Every structure is written in C-alpha cells, then in structure tokens.
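Below: a set of structures, written as structure tokens.
Derivation of every value follows stated rules applied to the coordinates shown; laboratory data play no part. Quick caveat: nothing in here was measured; it's all calculated off a predicted structure. Cβ atoms are built from the backbone, for glycine too; each structure is taken alone.
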Structure P
Amino acid sequence: MDKIVKHLPSKRVWALLLMGLATAGTAFAETTSEPLAKDLGISIDTVWMLLAATLVFFMQPGFAYCEAGFTRSKNTTNILFKNFVDFMIGSVVFWFVGFGFMFGSNGKGFVGAPNFGDLSFYHNAAGLPTEGFLMFEIVFCATSATIVSGAMAERTKFSMYLIYSLVISLFIYPIEGHWTWGGGWLCNADPSSFMMSTFGVTFHDFAGSAVVHSVGGVLALLGAIFLGPRIGKYTKDGKSRAIPGHSLSWASLGVFILWMGWFGFNPGSQLAASGEVNRNAISHVFLTTNLAAVAGGLATMFTSWIKYGKPSFSLTLNGILAGLVGITASCDMVSPAGSLIIGAICGILIVFSIEFIDTKLHIDDPVGASSVHCICGIIGTILTGLFSTTQGLFYGHGFGFLGAQVFGILVIDLWTAACGIVLFYVIKHTHGLRVEPRIEEEGLDVYEHGETAYNA
C-alpha cells in the first residue's frame, strides 16, 4: 500500500493537471459554444415552424365544420369532401410548381421560376430546412383555396370545383404571394424600387389579410356571382329568404377550431421562436390576435343586438372570424389597444356587409365568406397603415405607409379578380359551373358522391 501511495502524483501535480483540463475545457467551450447555440436555435425555430404549420393545417377541419354547419344537411358530404380536396390538390400543385412561382429565382420581378418539384433552388436565409418551410407555405396556400368553398356551397359541380382548386394553387396564389412574401416588387426595399421611390416604404402583410384572406374572399364573391343564388333564396319581388344551416353546433365548433388555428397562422409567421426578440414577437402576436378576435365577436354581438333586437349567434361567429382576418396583416406592429380597435371595426362592419351583399346585391353567399375574408381582409390591410406603431399615420409617420397599403391591396385583389373572372367564365361557358336544379333541390351528397353524411 505504501508503495502505491508513494507513486501517486503529488497534490501539486494534481492541481496542475486539473488546471490544464479546465483551461482546455474553457478553450473548447469557447470554440464550440457558438456553433452549438446556433444549431440549437435553428432546431427550435424549425420545431416552432412545423408546430405552427400543424395548427394552420388544423384550420381545414375548422373551415369544414363551419361551412357544413351553416348549410343544409343534404350537402354535408360535398362540403367536407371539398375541404379535403383543397388540401390534397394544393399540396401536390404547390410543391411541384407553385413554390417556384412564389420563391423562385426571379426575386424582384412579377413571378419566380417554376421548380417542377426540384427544391434545390431555395436556400432559407435563416437556415430553416427547405422541406419544412415548404410545408409551412403549403398550409397557407390551402387556406386561401378553401375559403371559396362556403360561398359556392350547395350548387357547384364537384368536378368544376376541382379545376378551381387546382388553378388557385397553381398560379393565382403563388404569383401574388411572390410579390409580397417571395421577394417580389411589392416588398422590394431597394431605394430605387417602385415602392420605395413612390411611397418610401414597402407593402406589409405579416400573415395574410391580403395575400391569403382577401384573395380567397374575392374569389368567393366572384364564384357566388357566377353561380347565381340557390333555388328559393329570393322571392319574385327580390326579397331575401333565410335558408338556415342544419347545425349551429357544427358551425361553432368550426369557429373554435379556426380561432385556435389562427395562433399558428399569425404567430407562426414569425418563423422563429429562439432568442429574446423572437419569443417577445410571437407573444405579442398571440395577444393582438386574440384581442382582435374577442373585439370582433363582441362588436358583432352588440351591433346585431341593437340592429335586430336580439344578439345573433351566427353573426357573432362570423364576427370573431372577421376580427381574426382583420388583424392578420398588422398583428406584429400594432399595440394591444390598436388590435382591439381593428377587431371591433371589422366586427361592426361584418353585420352591414353580409346584409348588403345579400339583400341589396342579391349575391347568395351561404356562409358569409366574401364579407369575412374579402371585406375584412381589405379593411384590415388598410388599417395597418393607420395603426402601425412604427409606420402608421395615427402615430405621426405620414401618409406614405398608408398609401403603400392601399396600393398593395388594390393590385393584389385586381390580379385576383382578373384571374377569377377568366376562370369562372371559362368554366361556366364550357362544362358548366352549376349542377342541375333537380340535383340542387334533392342535395349534392347523393347525386355527386353517392353517399350521405347522415344515415337515419
């Protein structure tokens, strides 16, 4: 034992050895901590992006339940089917071509280059995986497409709806998305660019009031116009008849799901969660998104109460969605108070918009999609120019940003309207857009699909 102890290193040697290990460890940590931290940050951001994409995907059943609840039971299968189809077709088409149109090499122009399924052209500046980012963009594309389903419910040929769903995912959405989110001309911040030389700022749409919702809403309005009203919707003297949906329970569940999904839609557009800046940003967007939804619902409830003598539950559901649509463009740059005001404006507006489109324009939109998404998408985009704390007119920043917002929403919706008119006109005057009266009266479920949602 004494011999063993004798040959053990002295305390001094041990101390020197430990100091050497500590120094080496510190040096190693200094050389490796930064890359490790960066890699961890990208991993956290990737998980957050894919979680947000999952929440946005969950909006598909939200739209399905909402639309089915607001329409008659004899068309439930047809409506549910169309919501599945929107996502299935959109996923394939956007992956194969649309992603290139939106984020392709021609970064500052009208449209990007088609990718034909090849994703190697794209490199995310933040280091996020391309395939993950593609999935995030796919769910946004599908959301824009599925908005139209409700406005065209109960009288559209299923085969023709497939063509519409393909076209919007193929180029209508990707091209205008390129202008705003893909590096195109509306978001080109070069001093010599059109937007900077004209307005001094670029167009801003954080999560899609214009890019997603107004586009879907414009197409919904046009689709309803080209289809014409449902049988029995209007009397011979032009008075509107209510055609109640078969389940407000379904509709309310759909709105709850959509409300939840919006917490992926808006905060997820930050595309990052790591670091102080990102965690504060997504927390702020969570708050403004929720406050706008609450304000929209309350404003609609009280407005309908005053206008019709009773608070309307169905209108209030649309009021919540109106607030959510309205705040989506500005959720990152307005104060909580500003989000309440924007939500309330949209909630009040929705009551009069639905009535005006129905009773004055005689456009039959069974679920109010054109009012919720088109009107509130436009209004929310414009109000961004007023309530932005960093660039808004009400905060002393002049008219430049407001002008950019008005111009941006105008060109986006003109593009959408032009494409929609051509699309629906061609379909209507070739194969036909609408089912036969007999099929419409007996229900699309049996005649279009050979099965019903409810089997008593």
Structure Q
Amino acid sequence: MSQDINILSPCGMLGYGFPEESFRRGMAQRVHAVVVDAGSTDGGPHKLGAGVSIVSRRAYKKDLEIILGACLPRKVPVIIGSAGGSGAKPHVEWTLDIIEEILRERGMSAKIAVIWADFAQERVLEALRQGKIVPMSPNIPQLTEQAIRETASIVGQMGHEPVLKALESGSEIIVCGRAYDPSPFAAVGLFHGKDPGLSYHLGKILECGALCAEPATTKDCILGTISDGHFTVRALSDCRACTPISVAAHTFYEKDHPYLLHGPGFMLDLESCTFTEPEPGVVRVSGSRFIPRDKTFIKLEGARLAAYRTFVIAGVRDPILLRKLEEVENAVIAQTKQYYPEIDERDYEIRFRNYGMNAVLGEREFEPFRGHEVGVLFEVVAKTQELASSICATLRSTFLHYGYEGRKSTAGNLAFPFAPSDIEFGPVYEFSVYHLMEWRADDFPIEYRQGGVRNGEAG
C-alpha cells in the first residue's frame, strides 16, 4: 500500500479569508501541499479586461501571510491557481509582488515557479487558421480574426501538466496563471503517483474550500486525503462537517451533466461513484474514472473593451407611479432619444432594472407584484464615457420630473440615496474569446526565480 497524500485547501478563493484555527488543525496533519484557487469568471469579463483582482490586496496578503508563514518552514509546497483572479500577466505580477513583500518582511526566501497562461494574438490567430479552435458551447459564435485582434488580454486554462513539472523541479511556491480549477490540486496527487480520476475528483471538491461541508462556506478549510482506490474529505472546523450528501451535492457543482466532467485532455466519469461516511464528518469517495481524450483542448478566455457605463440608483414609493412604472420608463426613454436626434441610437443603450418588480427573472417571473416600493437602477452604456454620462443625465432629469397621468404632486418621482446621483462606472468589457483551442506542449512556459531574502541580505 502506498502512502496517503494530504492536500489542504484553505478557502474557496485566495483573499476570501479562513479561520486560522482550522488552518492550524490541517497543518497538524502531514500535509503534502497547500493548494488554493484564486480565480473565477463568475464576476464576468471585467477583471480580465481591466487587469484587476477580484479581492483586495489587503485580504490577499493576509491569507498569504498565514499560508506562507506555516508552509515554508515545513517545506510544504504552496500552489496558487489562477493567480489574482483572472490569471493574466497583470494578475500574476500583482500576486508575485505580494509574495515578494511577505518574504522580505519575514526574512524568508523560496524557490518560485511562475507558470504563465497568456496567449499572444498571433498564437491564437495561427490556431484559428489551422482549424484548431471551436466555440465553447453552441450559443457562442465562431471566433473571428477581428475579435482576436480587438482582444488585448487572452488567457488559457492550463491542465495539470505544467504544475506537475513545477513540482518535479522542487519549487516551494508555484504561482499559476489561469488554470482549470481542479488542475493544481490534481497535480499534487499525480506527482505522488495517485490515480488521476481520484486526483481530479478530489480537486473538484477541494477547489471551493468548505463549500462541500454543512453548513457550506467558501471561507473555511478542507483536508483531502488520496489513498489507494479512494479519497476522503473532512472539514477542519468544529462548526461544520462533511456528509455523503454534501460532498455528493458538490460533485454536481458547475457541471452541465450530472456524471460527466470535461477537462483539458480528459473526461471524468463519476456515474459509478460511491459516497460513504466511515467515521463522523469524514466522507470516503470511490469509483471516479479518468478517461483520456485523443486531443487536448484548453479553454481560452479573452476580454475586450466594449463600451462605457453611467448608472443611477433611485427609489419609487408613489403607488400611482408603481402601477404604471414600465409605461413611464418607456416614455422617458422615448423623450430622451427625441432630445438627441443627432446621436446614432446604435452608439448607446438604455436599460432599466426595477428591483422588487421582476428585475431578476423579468418576463419569466411567476409571482405577482405585491410591494409598496421599488428600487430602480437605470444605466446607459455608450461608446464613450462622456456620451454615457450625458444621456444618463437627461434620462434621470426626464424621469425625475415626468408628469404621468394621476400624479398628485409636482415634486420628484425618484428618491436618490446618493449625491451625486449619477455614477460613472467606467469601461465595460465583454468576453470576445470564449473558445476551445487545441493545446501545444509549449503553451504554458514556466519561469523559475528565487524570491525573498538572498544570502547575505538579512540584517
């Protein structure tokens, strides 16, 4: 029987935070790696396009201080997936800057592997011309050369291969650009000779921290252990526990099929999985099957600047206005467009969202409106910030004083919680690349560097 491999996941996203006590309990085990995911596309394309992080620098550094402070003295590798949120060069460099700051403040040094996930336009154009790019799903249009050239930031989701190579090099900190979420976790199991199906399934469970426990949260630690023929997961806090149902339920998370999970170069078949509880709070999982593909396709993500946004938040309390709110909004839009006949209507878009009145489901809402007040969010998205703000100001003033039938007062129709009422959001990005591209072995270059205090530098 080979050695059990313990992997500690501190939280569902680096910078979300976790109880230090939970982390210390995990580190009290013989941990072979601490792996933490740092990325997501849940928030849309803005973070990738703007080159900014999902979380604050303060929170990111706080989590890393705890992790690095515990792991480096124990020679436990630290792996960060999708660094900085989107895993592009600005996000990776931001992460490296924080790591370097921590190492120097603590008088520590470490061998760092940086796995870049950026793709030059020419590389993507070449693959497109060779017929090696397909849409991610049927609702996504075919990729064009124009879309590629308009997209300044393109990343690809790496599989386990480059992470495995970095582990084999003896790196103490591995900073991954954009990664397929389970891959940095799976690489640890594969590095120690464990079954790829179990390694990837465990990675799928661990990447969200304690979201697989009850009560679920991304802000707590989970310990995963890969054995021969199965893996186990356990929560590390007294206030939550893993159960067969909670772990099985999380297996369904972010999948388009109940049993099949597609990854770069493989498919995971989970139809025959079993979930048991050998002891309270510990769930054992077996039956995960890794099915390799003939070709490896990686997911590309690219964001381009689409427009600029200005928005207003206001409240409506007048019952007369509430009964005809959408009618008034349409009239206000019409008056605004009439005021600017010289502006091409294709250069801007006006949207209303009536929170409390079908803002979430829209026409699919099945509950009748019963409220006495509504929060109205209206926005203008336009080619320039000046244009968005100008049209939004006209829209707001027209709505504020619009004289609808039955109105009892000449006072304002809208209650504004903020002054100024008009908020300039700035650039708006859209996913312009969301496609699968055939992988090439040199697509994710690894850079090795020595971080922190060098010999002779300590004071």
| request: Could you tell me which structure in P, Q was used to calculate Cα extents along the principal axes in Å, for residues 351-414 alone as 41, 23, 17? | output: P
| query | If distance in nm of label points 7 Å out along Cα→Cβ at positions 215 and 391 is computed to be 4.4, which of P, Q is the source? | reply | Q
| Origin of the value -8500, where helix-only ellipticity at 222 nm (-39500 (n - 2.57) for each DSSP H run of 4 or more, over all residues; to 500) was derived from one of P, Q | Q
